[in-house]
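Asker: Next up: some structures, all given as structure tokens.
Coordinate-derived values only; no laboratory data. These figures come from a predicted structure and were not determined experimentally. Cβ atoms are built from the backbone, for glycine too; each structure is taken alone.
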Structure 1
Amino acid sequence: MAQYQDDIKAVAGLKETHGSAWNAINPEYAARMRAQNKFKTGLDIAKYTAKIMRADMAAYDADPSKYTQSLGCWHGFIGQQKMISIKKHFKSTERRYLYLSGWMVAALRSEFGPLPDQSMHEKTSVSALIRELYTFLRQADARELGGLFRELDAAKDAAAKAAIQEKIDNHVTHVVPIIADIDAGFGNAEATYLLAKQFIEAGACCIQIENQVSDEKQCGHQDGKVTVPHEDFLAKIRAIRYAFLELGVDDGIIVARTDSLGAGLTKQIAVTNTPGDLGDQYNSFLDCEELSADQLGNGDVVIKRDGKLLRPKRLPSNLFQFRAGTGEARCVLDCITSLQNGADLLWIETEKPHIGQIGGMVKEIRKVIPNAKLVYNNSPSFNWTLNFRQQVYDAMKEAGKDVSAYERGQLMSAEYDDSELAKLADEKIRTFQADASREAGIFHHLITLPTYHTAALSTDNLAKEYFGDQGMLGYVAGVQRKEIRQGIACVKHQNMSGSDIGDDHKEYFSGEAALKAAGKDNTMNQFH
């Protein structure tokens, strides 16, 4: 932000060339407005955040303790408040991003109302949310800098002014990378390319795409997932790369997600030209039965492998079935193939948070791609408490420890909350991200739906108190008093909505005639 003083001089020079017509223009005000609008376009943001993410990836390669994190969000305000909180508590946004979840867009942003995560929502609602998130993050910058400018005006001595000027010059923006979920591409490769361009123009430096069939897409933690042959998926990865290159975001990041671990079906038999090629490898996982030519039935589909005729098992839905137990091998092949063909990061969707399982697959991938890195979904779809208590139970039992005080199937019960087993499990949950980044190649940890759940939980608590015996105390004690004690910026909701920024502009535009909202009768003064 050292640009601030340079901008004052530049606008002063412009003012001089325009003569008396610009007499009312204050160069410092114009410089302030420029400082508060550092990013002029979404492409500015995409280029800026891509560099951040690339640097973070290199830092992780050198030191796996430097993993990154994000939380999913479904509204610009939610993303803004996360970054304000991060800056308040940690003084830096370093290695902390935002995640844009397709699940939450479907459930909370569609004009059809709440929808399941099946790509039925309006695809443009995703790029619209990216734009909204960055609008709110840029407003957070403007608000914070506006406060510093007011402090600068009120400062009485040179030392105080210098200290505030240093904060302005070294201002840390709220704008951070967003990992944006494009589902399975919302159509063919051309549709994926067109939508990816909208994502990037809105500010996305990182796009995540999954290897499911677009019109059969399911949430990664539900049944019925159907994958596509590798060449179909790679065409969409290339489409996204071309979108980045066309728009000048040369270091844009692509996350290739595989749902193969939980996907037992395919819609297509892959094209194969020679034994062992990629199509042949995909087909090798199909559940087939050997038969002779005279055993062929009406409409049978057959493939030839190793000189044998094989009939893949076809369901009434016209989908083909993979052999049971091939999920991990298919994931490994998916990941290697994606990284060899333009993807930068991997996402393996799992059914539970288990470092051994994830690490085992990453070990196989790294035999071919030594610096393979994962984005991992620390999903609310997992029952973290039960999963980790069972993992600890199994480890204790394997080590010969007495587990007779526990019933494995009932470990979620509150009666175990103070037990040694529960405490060990909670410690493993606490260190899961650091442990998994060190042992399983996870560069980025995200939680897809945290604010969906926090909004429901806090609303339940407020409704119970406010509409119950506590009345207004339910809000005051449960919300406002905590906001004040914890220094939550939103307690001054007029300021958060941009009222003070508007007052600044009124003064810039109208001088002493400005009618400001922040006068003595503004009730926000009660929160100074």
Structure 2
Amino acid sequence: MATTKDGLLYYGSLLLVSFICTYLLQFLSKKLSSYGRARARHLPSPPGLPIIGHLHHLLLNSSSFPKKLHSLATRYGPLLQLQMGAATCVLVSNANFAKEILKTQELNFVYRPEFGSPEYNIYHGSDFILAPYGTYWRFLKKLCMTRLLSNSTLNQFVQIREQEMAKLLKYLIKVSEGREFCDLGVPLMSMMNNVICRMAMSTRPWENADEAEKIKKLIEELAVVGGKLSAGDILGPLGKFDLLGYGKKLKKALEKFDRLVEDIMKKHEENTTGRKGKDLMDILMETCNDPSAEVKLTRKDIKAFFLDMFMAGTETSSIAVKWAMGELINHPQVFKKLRQEISSVVGPDRLIKESDVQNLPYLQAVVKETLRLHPPSVTLLRQSNEDCKIDGFYLKSKSRIIVNLYSIMRDPNSWNNPDEFIPDRFMGNTNLNSNKELMEMKGQNFDYLPFGSGRRVCPGASLALATIHATVGALVQCFDWKVKGGEMVDMREASGFAATLAMASPLVCYPVTQFNPIEEG
């Protein structure tokens, strides 16, 4: 018996010594690895809990995700490390820190982190938005800027956007005649989807409404499922087991999208008659077949690009128009001033056009102020490629960065009355932060970044702005608006972890026709 006890004591002591040695070795290794950065400060963090980290700060109340981030930044500072379960992120909520990351050290932060498990993404490796900064990404960015989304290409599609605008107005006039209410978000989403369908693939919704509607529904499904799968990063290694089934749902939806676009591509190749000019698919397929191209694009790459375009362009633009209309309805003096500007520039006998926007500074100011208060994408995501320091704080390589646009564009140190809707701050005739840089949306003023900044700035910004300006202008020019259930629009933001800043409630309104630009017959 004594022998047994002695053996247990021996092995127990051996195990204890082994544990202590291992701990000391790990401790010394960390100390040695930190040699040379001893003076660097580690990022501050809010109070956390074991295992879940700071998740309780983001889950315990019903406010929107950007407001929760804003609350953390206001309370604990503009540069924070957040531990969300197994995921660690750095929250940047200050224009100076944003400039450091997006400009001063841009090449170290030009990468984007991946969220969720890539094994469920059939386009992994072809995704332009998430692609590493390298030959493939630079090739597609150049193609976007010089051909796909250049001003000359967008100008070729003006007629498509005008036709879809006419369809929207015709629908709203019919609703007005019937003295009905409608959820404005539904026809707006359809219009934006149809515009991209026709520009990208010459899909004609009135000839084959089924294709456009299928794409719209798939994009809506992918936005929901993809967001939930990305949030699964908090489970760490457990996320790979797809415990809630969102990975399988994402893969199934992507496969449906893939089959649909493949079918459209085949029809495109078989039938080249009846199309005037080149659509975006023509340009991409020409590039795919070009033996001298720097990068050999595949059919998978083309489908992935269109998925990115639909995901980034359809919902965000319709949401921006909804926020603009909500603010205008709740601020009747601003609405009146905008209508007067449109009337004085455009006149009483025709509909506003995209070419009029350059002569409508107040319309531009309304859109800029809307995007400041309600940026459709509330965060920019970056990842460091190497160890670095930000304001003396040490950041490891592969650190995930969340640039908090919501807080930056409501910072009281940069904006007077930051939570109020005041388009005049962009007109240059008040002391509400007016300056020449704010008149532009090119990402060079780090207090105002609705489309990002630097190499990763949104390549579709010109298309989004053209559509948003013309749509808001037309809705103000043609209709007065009555809100169902009251005089004010509910401007609360949707809760959850969605990447886009949607309204909590549908924008249900009754349009009262003031000007009918649609010719009958």
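Asker: Which structure, out of 1, 2, was FRET efficiency 1/(1 + (r/R0)^6) of positions 112 and 160 (r between Cβ atoms, R0 = 41 Å, to 0.05) calculated from, if the result is 0.85?
Answerer: That value comes from structure 2.
Asker: Suppose percent of Cα pairs over 30 Å apart works out to 59; of 1, 2, which structure was it derived from?
Answerer: 1
Asker: Identify the structure, out of 1, 2, from whose coordinates log10 I(q)/I(0) by the Debye sum over Cα atoms at q = 0.08, 0.14, 0.15 Å⁻¹, for residues 256-503 alone was calculated to give -0.42, -1.08, -1.17.
Answerer: Computed on structure 2.
Asker: For structures 1, 2, which has the highest computed value of relative contact order in percent (Cα under 8 Å, 6 or more apart)?
Answerer: Structure 2 comes out on top.
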